[in-house]
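Taken together, the values in this text are just the output of simple stated rules run on the coordinates, not laboratory data. Everything quoted here is computed from the prediction, not taken from an experiment. Cβ atoms are built from the backbone, for glycine too; each structure is taken alone.
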Structure 1
Amino acid sequence: MRASFEETFTFDLLDTNDNILGRLNGVQSGGSLDYSVSADIRGSGSINLTKTGDVDWLHSRVRVYYNDIPLITAIPKIPAESYDDAQVTMQVDLYDKTMILMDDNFGNAYGVAAGSNIITAVKAVIASTGDTKINIESSSATLATTLVWEANTPKKTIVNDLLNAANYWGIWCDGLGYFTSGPYIAPSYRPVMYDFVDNEEGMYLPAFERNYDPFAVPNRYNVIGKTDGNVEALVKSAVDVDPLSPYSYPLLPWHTITLTGVEYSDAANLQEIADRQLVESRQISETFELSHPYLGFGLNQVVTFTNAKLGTRRAVVQKMTYSLQTGGLIKSTIRSLV
C-alpha cells in the first residue's frame, strides 16, 4: 500500500464564529477522526499535543485538514493534562458542530404548526443556537399535522424529526462547519464515487473483514403516519416481491417491520419514507471493513468492491476512521446493497 507523495495533516485554531485565528501548535503525529452515519454526533476524534502556550479552549474550535481538504470543524474538549519536568501534554477530544444541537433545547414545549414550510422551520431551529452557517437545500414541502416536542427535547431531535418529515438526510456538518442536508436519494440513484478493485496497487490492503447476516432482512416495511386523532392514520407499505431478490415474498415468508407516528407532508411523501425505510433496513446483511489511503469519498456515498473470491458488490459507506499521520490509512466500513 503506497501513501500519497504529498500528504500532510494541519490543524487551525478558530474562534466560535469559525474565523481562523492561526495554526494550532504542538500537535503530535497520530490521533484519529471517526465518522459514522449511525452516531449521534457523526464526526468525532482526538488529538494529542504538547502545550506551547495558553489557548482559550472554551471559546475556540479546531479545524483539521488533509492537505488542503477540511475534514472537520470541531468543538474541543480536554479530558486530561499530563505534567512532567520537561513539558505538559494533553489529549484534546473533538466533536463536530452537531454537538451544539445535541446540547441545546428550548427549555419548554416547542411546536411547528401544520402547513408550515418544513425546511424553513429547520433553519429557524438551527439559527436559534446562534450559528448561521447553514447549507440546507430549500423545499416547498409543508407539515401535514402540527408537531409538538416536549420540554428539554434536544434541538438535534427536533431538526431531524422535521428533516425526516421532508424525506431529507439527517443533519450533519461538513468540513467547514456548515450544517448540511438535502433530499434523500435512494442508493440505486447515487453515482459510484470509487471502484475498489482486487490486486490493483494502492487501492486497499489485501486483508479485510466481512460480516454476513442475511436472516434479519425484511421484505415488507409499513409506515403509519402521525395523526391528530380526528382522522384515520394514513398507512403506506413498501414490499419486495421481486422474483430475482433472494429475500422476496413468496420465496420467503413475510418479514415485516412497522414504524408508527411518522411525520410527513403528503401521501406521496409518506410512500417515499416507506420506500426509504425498506431500502435502509435491508442493508444489514453484509458489510466489509477495508483499509486504504485517502480516496476522496465520504459517508453515504456509493462505491463498488471487487474481490476474486466474492465477486463485485455495490455498497454504501457507513463508517470511516482516519489515522492523522503521514502514511496513515483510513478504515472504511461499507455495506453491500441488496
Structure 2
Amino acid sequence: MSMDPNNQLESKYILVTGGAGFIGSNLCEYLVSSGAKVRCLDDFSTGHKSNIERLLENKDFELIEGDICDAKTCSDAVQGIDYVLHQAALGSVPRSIKNPIRTNEVNIGGFLNMLTACKNEGVKRFIYAASSSTYGDSDGLPKIEHIIGNPLSPYAVTKRVNELYAHVFKLCYDFDTIGLRYFNVFGQFQDPEGAYAAVIPKFISQLIKYESPTINGDGSYSRDFTYIKNVIEANVLAILTEDEMALNQIYNVAASKQTTLLELFKLLKDELNQHDSKIGDVEIKLGPTREGDIPHSLASIDKARELLGYDPKYNIDDGLKEAIPWYFNNLN
C-alpha cells in the first residue's frame, strides 16, 4: 500500500488500544513498518499475544498490558503520545445481549477513560473505531453517516454513545476526534474461535474441516465486507489529514459493495476449493435469524472520499484472494 509515500508517519508516536486484536495488530504492524513509534495497550481479554509476537523485538514497538477500564492505565499509556487509534472494545452483538453490563463498562467506561486521558495529556487527535451497528433499524441503503435509526443491541448503544462523547469533547474541551464506522472487516489475524467469531473466519474454519457452516436466516441478509487494508488506509488518512473540515467527523469505512451471506459462502467455497478440491462438496445449513442482527448493510463512502481522500483499493473478491492463503495456512 502506498498510503504514506512521503514517510509522514515516521517518528510519530502512536498508541493503538486493543493493539493485540485483529484490527489493532494489523494497524501496529503497518505503523511500525512505516517508521512510526508504536505503543500497544491490550489486556488480552479478546486479543492474542501471538498477533504481535513478531513486533515485540522491534525497538519502535512497546507493549503495555493493561485494561482501559482502569483510568490510571489509560493515563500512563498516553504519556508522550501524538495520536491514539482506539480499537479496544468488547465486540459482538450477541455477546452484548448476553452481558450488557460488561459491554457497557468496556465500551463506554473504557472509552471515556481513554478520551479523558488523551484530553488531559494534550494528545493531538483521538481516532476511534465506531461501528456500522449504529445504523440500527434505519432501513435506507446505502447507509449515510447523518441518517441513523434506533439501536438494536447493547453493543450498538455503546458505539453510539462513543460518538456522542466525541462530539461533546469537542464542544466542551476543543479536543479533536475522528470516528470510523467499520463495516464487517476481515483479513489476517482474525480469530475463528469462540462463540462470537466473525462470519468469514468462522465459515473458512468450518469449510477447511469439511463442516457445513450455518447461516442465520435464509441467507438473503447482506453485508458490506471490508478488507483490513481498507481499514488501515482510513486510519492512516485520519492521522495525516490537515484539513480542519475533516476533523470531528464520523466516516463510513467500507468497500461500498453488498454481498449476501449465500453469495459469501459461494465465494469462500470457490476460493478455498483451489487449495483443497474436497471443500467444493460442502453444503450450507440454514438456521434461525439471530437476535439484534441488521438485515442489510451497505455503506456510502462519499463523505470519507471527499474529506479524507479515502479510496479503498480492495473489494471483497480482491480481499479474499489475498486473505484466503493466510486463513488456509493458519486455520488448517
When you work out mean count of other Cβ atoms within 10 Å over residues 164-171 for each of the structures 1, 2, which one comes out largest?
-> 1
Mean count of other Cβ atoms within 10 Å over residues 308-315, calculated, reads 13.2; among 1, 2 the input was structure 1
Comparison of 1, 2 by Kirkwood radius over Cα pairs in Å, for residues 172-275 alone - largest value held by | 1
So distance in nm of label points 7 Å out along Cα→Cβ at positions 12 and 100, computed for just one structure, reads 1.6; which one of 1, 2 is that?
-> 1
Identity of the structure behind 32, 60, 7 (criterion: P(r) over Cα pairs in 20 Å bins from 0, in percent, calculated), options 1, 2 = 2
Thinking of 1, 2, which structure, once helix-only ellipticity at 222 nm (-39500 (n - 2.57) for each DSSP H run of 4 or more, over all residues; to 500) is computed, gives back -11000?
-> 2
Which of 1, 2 yields 2.3 [distance in nm of label points 7 Å out along Cα→Cβ at positions 132 and 188, calculated] = 2
Origin of the derived value 0.00 (FRET efficiency 1/(1 + (r/R0)^6) of positions 52 and 268 (r between Cβ atoms, R0 = 25 Å, to 0.05); candidates 1, 2) = 1
